[in-house]
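What follows is a set of structures for review.
Every read-out reported here was derived from the displayed coordinates using simple, explicitly stated rules and does not represent laboratory data. Treat the numbers as computed from the prediction; the structure is a model and nothing was measured.
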Structure 1
Amino acid sequence: MKYNWQQPDWTDFNYDIKGVQDILFAFAEKTGQVNGIMKSLPGTIQTDAVIDIMVSEAIKTSAIEGENLSRSDVMSSIRHNLGLDASPSLAVDRRAKGVADLMVDVRHSFQDPLTEATLFKWHEMLMSGQRRNLPVGMWRSHKEPMQVISGVIGKWKVHFEAPPSDQVPQEMIRFIDWFNKTAPSAAEEIKNPVIRSAIAHLYFESIHPFEDGNGRIGRAISEKALSQGLGRPTLLSLSDAIETKKKDYYSALMNAQKSNEITHWIKYFSTTVLSAQMMAEEKIEFILNKTKFLDHFKDQLNDRQLKVIHRMFDAGVPGFDGGMTQKKYVAITKTSTATATRDLKYLADIGALKQVGGGRSTRYEIDFCFNR
């Protein structure tokens, strides 16, 4: 099998956007709506929304690669990077700090041209705290093939093989040149940011220039391309949408790496970006409702009840898994069963929580209808 980079038309990506024009239009429309909503919100809520989206991207881009990070550690690092906390928590995982540093740098430097030095810096950030002894801040140089595989030892299935290491430096010179030449107002501008972002991700992933971290940096490059096209940092978590259907992502990527006719990849990526924008809109609405909720009940909750409410809000848009139960309440607050029962009834009576089910199946959920 010949992969895309082995074919005569390598980097001459061909695609037909007729089948995705409605998706691209919907994305542009939704992006405008989200931006308008953000501008109408108080500054503190805007900041909370941006941080929440950045935290989600940091956690999900790592989860795609099988790495689970603490939300509190990522949140602490991002807030510190943005100058909102004097110092990060002493318990911060260095891996969480590394990916948080990357998210902040991508957001702050989105207008800057892409350079080799930038990519090396991102790789150093991302790989900080990793236990494996891998080359950091440099292109891969090992002689063995860089392969994407699955299966057990002895029965591996090779899904993709990247260019040999000795070709990587030259391939990356071409990629960086392409990225900058296709930027807004550049010589070979690709006017639609979603199309450029899709190609940038596929192009970078096909070179696979680092020993590790290619997926995460590739998604950061996609975000940079989107932000440049929009003229402002993106308000979405691409990785959140990808991680929701991770198998579809890998399938679309591997199929696209078999040919330089990439119409199906463009459609997949455009649909995913639109989904990410819609998810971001839900997050912003959730944060606004959360702020109103806490302001409404601020004088009606004791520390114990507030701790439980915050734990429920930490679950985000999907909601607290399985709802809040008496048993969970006891575990979170270290209180008695009687107190937990009394607190939950009180929270339901004042309209903070709503009861779902009955008997042994009784559980409680946040009630956003409190002010109606």
Structure 2
Amino acid sequence: MNTGDINKASASKVVYGIVGSGWRTEFFLRVAKELPDKFEVCGLVTRSEETGNKLENTFGIRTFRTIEDMLKFTNPGFVVVSVPGNVTPAIIKELAEKGVPVLSETPPAPDLEGLIELNKLTGKGARIQVAEQYHLQPMHSARIAIANSGKLGEINHVQVSFSHGYHGMSIMRRLLGIGFQNAKINALRLKSEFIAGPGRNGLGDREVIIEGQQEIAILDFGDKSAVYDFAPDQHRSFVRGNRILVRGNRGEINNKEVRYLKDFRTPIEYELIEKNTGLHGNIEGYFVKGVLAGEEWVYINPYIPGKLSEDEIAVASCLEKMDAYVKGCSEFYSLAEASQDHYLGLMIRKALDTGAAVITETQPWAYL
């Protein structure tokens, strides 16, 4: 499909169901509550009647106790699966066997065997995408756009230090521009202590020291390489920053700093600027506007003037892209991609646990 087809596919309201009622589920609910003209939750499945009543009162949705009842009384374009990881594969399979398109939370299966089994479903025609949202967040989207623009030349090295495992791998692969290539992985753990930041339930009432281990891995893809670096709860810390480095043969992105050669005697340098309204006298309202690279918008928030966090903007993009995919557009983050990212994360874990180099192997989903 061309761009016009995608816009046409996304013109109508995105109607979806949800299975699950945990912390992550509320992101999908908040998007619909904030943007009711664009998104609608037609039903949610939770086994708990008490939880169902709370969600109905808070978000104004219908809840059901079984998938069968939700599908009987509603007509979702697709269903979001947001349940504990150990039961996710079974729910995906149940929906796929009913012919229902699935947008699964991450990871779609906990281990390699589960990933291989799930991918057999897509081989039989199941429509499954994964709600990996990080690459759709404004700043990550801006970096990926610049990396793909050719301004930095051939991208040959990336360092990611912002989230754990498969999340880091999803950004790494997109910045490097690689698919299912194999890698040699070496990894180690180092002692890491720092003061905890806010958790899922907000900031606590006292100072807490996190005593954990920083994980560092080097992934060698032959002509390209990457470094993964993450400490527990780093992404929520007030005293630990996130870092992204992207290097090509003509330039680099270092966090928000971009530098490249226009020609061999003309170096260009600028900073990626996140633009938010409602600050410093601005009266447009309060929302994320986009990301500027010099005089060019490299990311524009498609949900203005919705009051969404960057993560909620990314979730909304997942939902809209899933709706377009169901209506005939291209995949945006396939089960195969999600499986590859989780597999790389698992192999990093193996290298960390054994202390030995690990060589990845091509998995069945690479051929689907």
Structure 3
Amino acid sequence: MKRRNFLIGATTITLAEFLAGCEAQGDLNIQLLKSTIPAQMVSKFKRELTSESKLNFNPQENLTELFSLLQSWQRKLLLEKQKSSTEQRKKINIANLVTLGDYWLANAIKQELIQPLNSEALQNWNKLPEKWQKLVKRNNQGYADPEGKIWAAPYQSGTTLIAYRVDKFKTLGWQPTDWSDLWREELRHRFSLLDQPREVIGLTLKKLGKSYNAKNLSKVENLKSELVKLNQQVKYYASNNYLQSLIIGDTWLAVGWSNDILPLIKNRKDIAAIIPKSGTALWSNVWVKPAATAETSLTEKWIDFCWKPEIAEQMSLITQTTSPIIPGINPTELTSEIKDNSLLLPPEDILEKSDFLYPLADSTIEQYRQLWREIRQPVSSST
């Protein structure tokens, strides 16, 4: 799943600057997605520690690199098991925590790259809303299971949004409110869609009153015909750089991820965004524990720190993503910058109608692939 990195304002110090001079190894070693944790938060966490501890936060450019790190550690460990020298094994420096996107969680579990977390050691676990608790409770095959183990700790969340040009829609005399607007004749060849089958087929399922996680597409009435019409409407598909066309006015609307869109509209009055009222796709960045990492109490302390309400608020505002803790906080206790921002704090009724993209059975995945191939033939991809 291609989700680009978050941008932090120029006045925010970078994690690399804060950690300059830190040693390669420390009491807490975290490999994280670049720009998802503000350096100020790491500094505050360090000040709260009662003992001198070394912190190593190593940012990576994308989720693919982080997943590859988990795989490389596993390969090295398998090789080292064949050696008798314990000294050689010590040379493998495995992080205590790693960022993954929730979409990667199933494969990490199935490939035995990670180990479950101990929720009893997480003081703030119960502050996490049920929707996010359900997201990370999985069986050993990676599928959602209410009786499953806890395989990850969500620390950021976002949505799929509709961004649009305010000036262009002013001339049309209406504003988009839901996915169904994409089928309106006035928008023919004037918008872009993400180049992602689960996103495009999913939003069409939502238009038809279904879930993003529908298990048998052949039983969804009118799904293919609606997708064919949508394909005739779209100007192009792209998962990267799709907002540039919106900025210059080449497109009037773009379906995209909130971590791309929110930093943009914060500084531009000519572009606005909405969460479709019928519900949307949710995503989350999560902390996972590598399978053979060294034990340290700082692992749970860091996760709990991220789930503190005051920390969650600060991180949400700085990164323009939503801490999973935020929806569970009484709105009267939130700053106006969050509680009055429906894009950072989606209304409860819309959140209830929205879905995380859960792993699907192989037979269902093949249905998605086949349908995607069939509808995409008339329009070429632009990425």
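Taking semi-axes √(5λ) of the Cα gyration tensor in Å from the coordinates of each of 1, 2, 3, which one would give 32, 26, 23?
2
If Kirkwood radius over Cα pairs in Å, for residues 254-357 alone is computed to be 16.6, which of 1, 2, 3 is the source? Intermediate results must be reported in sequence, preceding the final value.
Numbers: 1: 16.6; 2: 17.7; 3: 15.4.
Attributed to the structure labelled 1.
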